[in-house]
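These notes open a run of structures that come right after.
Computed from the coordinates by the stated procedures, all read-outs in this text should not be read as laboratory data. Since this is a predicted model, take the numbers as computed values, not measurements. Cβ atoms are built from the backbone, for glycine too; each structure is taken alone.
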Structure I
Amino acid sequence: MTDHHKQRRVVVNRLARIEGHVRSVKNMSLEGRDCGDILIQLAAIRSAIDSCGKIILQDHLEECVVDAVRTGDEEKILKELKAAIDKFIR
C-alpha cells in the first residue's frame, strides 16, 4: 500500500488523543474513582476508536479501492477490504 492517504495526519492526531484519554482512565482507576465514571470514559474511548476506524475506512475506500479498480486489482483489494472489515466489526 502506498502512502497516499489524505487523512493520515488526522488519524495520527486522533490516536494520540485516544492514547492520552486511555492514560487518564487508567489513572482514574488507580485513584479509585467511581466505576460509573470510568465506564462512561471507556464508552467515550470506544466511540473515539470507532470514529477513527471510520475515517481510516473512508480513506481506504476513496484512495486504495478506487486506485485498485483503476489498475485492475479489484479482486485482491476487495478480498483485503472484506478481511479488514471482518476484523474491525466483530
Structure II
Amino acid sequence: MTPYKKGYLKELEVKRILKRNRKFHTVFRAASTHSPFDIIAISNSRILFLQVKSGRFNLKKELKKLKEIKVPNCAEKQLWSIGKHWKIIDC
C-alpha cells in the first residue's frame, strides 16, 4: 500500500469517527495534499480543522507549523495521529 493510500484511508476513518459523533453537521476531507488541514468539521457553534498523521513524522515540526496558521476564534486546530490508538493534540 502506498503512503498516499494509507493516509487517505486514515483520513476517511477520522471522517467516519466525526460523523458518528454527531456533534458536527458537516464533515469533509480537503482533497488537496497541499492544504495544511486534511479534515474540516463544522457545527452550529464551532469549526474544527484537523491534520491527520499516520506513520513517522516530526511532531514538533508539525505542531509548530499548525500553530502558526491563524484561524477564527470559533475554530479549533487539532493534529490526530495513529499508533496503536488515536492521539489527539490541540494546536
From which structure (I, II) was Cα Rg over 2.2 N^0.38 Å, for residues 13-60 alone calculated, if the value obtained is 1.29?
I
Tell me which of I, II gives 35 when you compute relative contact order in percent (Cα under 8 Å, 6 or more apart).
I
Among I, II, structure where Cα extents along the principal axes in Å as derived comes to 37, 29, 25:
II
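Of the structures labelled I, II, one was used to calculate distance in nm of label points 7 Å out along Cα→Cβ at positions 5 and 37, giving 3.5. Name it.
Corresponding structure: I.
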Given -26000 for helix-only ellipticity at 222 nm (-39500 (n - 2.57) for each DSSP H run of 4 or more, over all residues; to 500), calculated: source structure among I, II
I
